[in-house]
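Throughout, read-outs are computed from the coordinates displayed, never taken from laboratory work. Keep in mind that what you see is a predicted model, and the values were worked out from it rather than measured. Cβ atoms are built from the backbone, for glycine too; each structure is taken alone.
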Structure I
């Protein structure tokens, strides 16, 4: 893209989450918001008023905006069921796309979207904001240092009693489809490997306020030979974990625990020869480089990639591997057998 030219951008989907996107854009002088789209025109007008975007076009569908002005990039902040339609329309009109998670409502749709982006030569990326948290970057950097040796076993626990109300209470595979994508994507970053196969068990505990399975255990074989386990529930009352999970990483020479926030501990073997080894505590250095800041960090990288002709870390061609973990787990749960994960 021509240097110095503003990136003319349209936001589709003006619900509550859209504020995080518009907050980030306020810090980017190279971005010009030229349109706001929502099936409820009042929602688009409200965002225009809140963010002083009175020159932006307002519409109830994206095609109306395309008919009226030039657009370079589209923010797809719609519900998952609409991701495919909006993204495919944007790519067809030659736009770069940044979409909310999950990438798509099915693996087939995701594959078609990735192929369309590659054919159009446009950036198609997805919001996986937890990758851009300073704490996960710190833990990832430490694991990459080989201080505890190659990873062999990784466990993550997610236990929160979430009383959402609304559509999630009736949603099938509610934990895996709506939340586990964050954890699975984080696991790929932390482990530095991709999924090979999965065995998953879902169930709905007695006393659950969900109509369908809200708990799950999944066991993944990863491409580096490590085994990753996910245990989670959205109807677990008391002693909640963080939304980022409680983690344990076991390497050949030591272990790391992380609470998903700032509490990280590491120990490595100092001396062997007895019934158990002697261990030493390890210091986990701070993460000091870029690519942090949640939604803002990710959105900044998206527009930098447009200007520089590069690809964001969360490009769809890579993130589809995280989505494949979700649908692989669902397939295994429904079939009762382990399934390979192939792309």
Structure II
């Protein structure tokens, strides 16, 4: 009798243990390199909230901002190894990974407006680009907007000649390298988390960023001049480890896709608002002079930088560049 009772007790314990194990939430580590109060940081937090609600707690999203887990160069490798499940790297990061087509987003003046950008990211071009990540063990989920970039330095930057000899920080991108060389500057590849100190100590003279990144990293405190040039675009791709994603239960994956769709709408809606607010805060700080290029100056910048599209065509693909320009033309841009 005692043996029978023991068997029942052990069986009951096994069932309880099994249920507890089955109910353990699926953990998604979501790492990124910017502050919480940037468009990307806020969107990541929104996705966490939506995902956990949509899955009724079956998924737990752990967000690690500001390079607390991995720096720029480390995060993609960590994702491929499965050490982290989700990232939102800038689109420039995929060039060094071997998917050079993503560098189309880095081309100066390739997007004359957000309407062209969205036709690309939400259309067939964006889908085809995500397919190119799959052989790398990566699944693309969404494109998150940040905004157009400004230039900063400790001297006024109003003409292409003003860049001559300056050391300008860039992400690891052949296109951005070519961009600054076209301006006569010396591009320096550097992790985002190291930029403030490099600007403060003079290791680099200046950089380019959307205003929200510039302000939240306090770069304006060590840069006397900002030029609103809108010469280039900075956006992100939300990506997951493919093996992890494919291994999720179908209902969980569907719920997460819905949460990502809503988070993406939120991200793209707040991007311009956050950048406008940050640029205004930079002005009000009194530490940095903000200058907006006039039409004549912008035309001069375009003339200096548009040849980068031609010089990078062999790397990115002339058909892809042409396809993006075709989208612009369809919306009436020349």
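Quick check: 22.6 is what I get for mean count of other Cβ atoms within 10 Å over residues 121-128, calculated from one of I, II. Which structure matches? Intermediate results must be reported in sequence, preceding the final value.
Numbers: I: 22.6; II: 14.4.
Computing mean count of other Cβ atoms within 10 Å over residues 121-128 on every structure in I, II gives 22.6 only for I.
Going by relative contact order in percent (Cα under 8 Å, 6 or more apart), which of structures I, II comes out largest? Present the calculation step by step, with values, prior to reporting the outcome.
Details: I: 19; II: 25.
When relative contact order in percent (Cα under 8 Å, 6 or more apart) is computed for each of I, II, structure II gives the biggest number.
When you work out Cα Rg over 2.2 N^0.38 Å, for residues 33-232 alone for each of the structures I, II, which one comes out largest? All intermediate terms of the calculation are to be shown ahead of the outcome.
Numbers: I: 1.21; II: 1.06.
Result for Cα Rg over 2.2 N^0.38 Å, for residues 33-232 alone over I, II: largest is I.
-14500 is what came out when helix-only ellipticity at 222 nm (-39500 (n - 2.57) for each DSSP H run of 4 or more, over all residues; to 500) was calculated for one structure; which of I, II is it? Spell out each step's value before the answer.
Values: I: -10000; II: -14500.
Corresponding structure: II.
Name the one structure among I, II that mean count of other Cβ atoms within 10 Å over residues 49-56 of 17.2 was derived from. Write out the running numbers ahead of the final one.
Working: I: 13.9; II: 17.2.
Computing mean count of other Cβ atoms within 10 Å over residues 49-56 on every structure in I, II gives 17.2 only for II.
To which of I, II does the computed value 3.7 (distance in nm of label points 7 Å out along Cα→Cβ at positions 41 and 209) belong?
I
One of I, II was used to compute volume of the Cα convex hull per residue in Å³, for residues 225-264 alone, and the result was 81. Which label is that? Don't skip to the end; give the middle numbers.
Values: I: 81; II: 104.
The structure behind it is I.
Looking just at distance in nm of label points 7 Å out along Cα→Cβ at positions 73 and 281, which of the labels I, II belongs to the structure with the highest value?
Largest one: structure I.
Can you say which of I, II returns 15.2 when mean count of other Cβ atoms within 10 Å over residues 25-32 is computed?
It was calculated from structure I.
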